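Where a number appears in this text, it was derived from the coordinates with a stated rule and is not lab data. Predicted model, so just to flag it, every value in this text is computed and none were measured. Cβ atoms are built from the backbone, for glycine too; each structure is taken alone.
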Structure 1
Amino acid sequence: MENTGCHIRSAQLKDIDAVLEIEIKGSNLWNRDFFTRELDISFSRFCVAEYDSHVIAFAVAWEIEDEIQLLNIGVSDGHKRRGIGSALIRYLLKTSSNPGKIYVELKEKNSTAYLFYTSNGFLRTGTRKNYYSDDNALLMEKTVEE
């Protein structure tokens, strides 16, 4: 539960509508099928944060060996800047078997996301030119401390 006042748990099929609503108001890159498929992938870590029994945030990552690739994260508009995104990242790390590094890529123009990741200990490691139709991708990583 942490100091955010929310409860974080593994996502379930019943959560998809709420997750999709957050996604549509955020980056709007994933559709229902993407989220639903993640529930059946053995190496996928799909979690949600609940507040008053309502899903207010989510994160999806793949854990392969000692690496975690953060694929998608979103927080509902009314709950942003309260530490919930950071709590989701900590949850993913805490529930992973042997995390050594966590990776993320984001749009270069997304300064809000860049500040979020740097404040969570991620370092910029590279750029993929023209990765998105309208932007470059920044590559970032964080070494997980024991």
Structure 2
Amino acid sequence: MKERTLIIIKPDAIYRHLLGNIINRFERKGLKLVAAKLIKITEDLTHELYSEHQGKPFYEPIVKYLSSEPIFVMIWEAERAIDVARKLIGATFGYEAQAGTIRGDLSYSGRYNLVHGSDSPESAEREIKLFFKPDEIIDYQFPDADWLNIKAN
């Protein structure tokens, strides 16, 4: 079953000129980009995005950091998109992330970790609604979709 996930490329990745590199990793894996935009997120929207983390030590710093500079928000679609995207992204802290992941290859920081990805279907649905209206999401098919999503018998 196809699912969608929200991916945010954070300010540190944009300022380090990593936007194309990160997008390319999702494309090469076979996920389909169905919506994207460069925005400056408000503090209120950042509070809403990370509401489940309110009260944790990193909460206020991440709100300030994410709302301080532009971010690039995207929706990617594929079978098991959330799990696949989280594996591509890697562990939260760059210094702990496996080589071959976005964070493992491109980040060393614990605070500036380049990318946010939805962690469950429920989170994805909630987060997508924060950033995109239904008419901003494009439904289309890849001509080579059968080659990208081959199922084992």
When 1, 2 are compared on relative contact order in percent (Cα under 8 Å, 6 or more apart), the highest value belongs to 2
Work out which structure the value -10000 belongs to, where helix-only ellipticity at 222 nm (-39500 (n - 2.57) for each DSSP H run of 4 or more, over all residues; to 500) was derived from one of 1, 2.
2
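If distance in nm of label points 7 Å out along Cα→Cβ at positions 83 and 107 computes to 2.3, which of 1, 2 did it come from? If you can, show how the numbers build up before the last one.
Details: 1: 2.9; 2: 2.3.
Attributed to the structure labelled 2.
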Distance in nm of label points 7 Å out along Cα→Cβ at positions 11 and 59, calculated, reads 2.0; among 1, 2 the input was structure 2
Distance in nm of label points 7 Å out along Cα→Cβ at positions 27 and 43 from the coordinates reads 3.7; which among 1, 2
2
Mean count of other Cβ atoms within 10 Å over residues 67-74 computed as 17.4: which structure among 1, 2?
2
When percent of Cα pairs over 14 Å apart, for residues 51-90 alone is compared over structures 1, 2, which one is greatest?
2
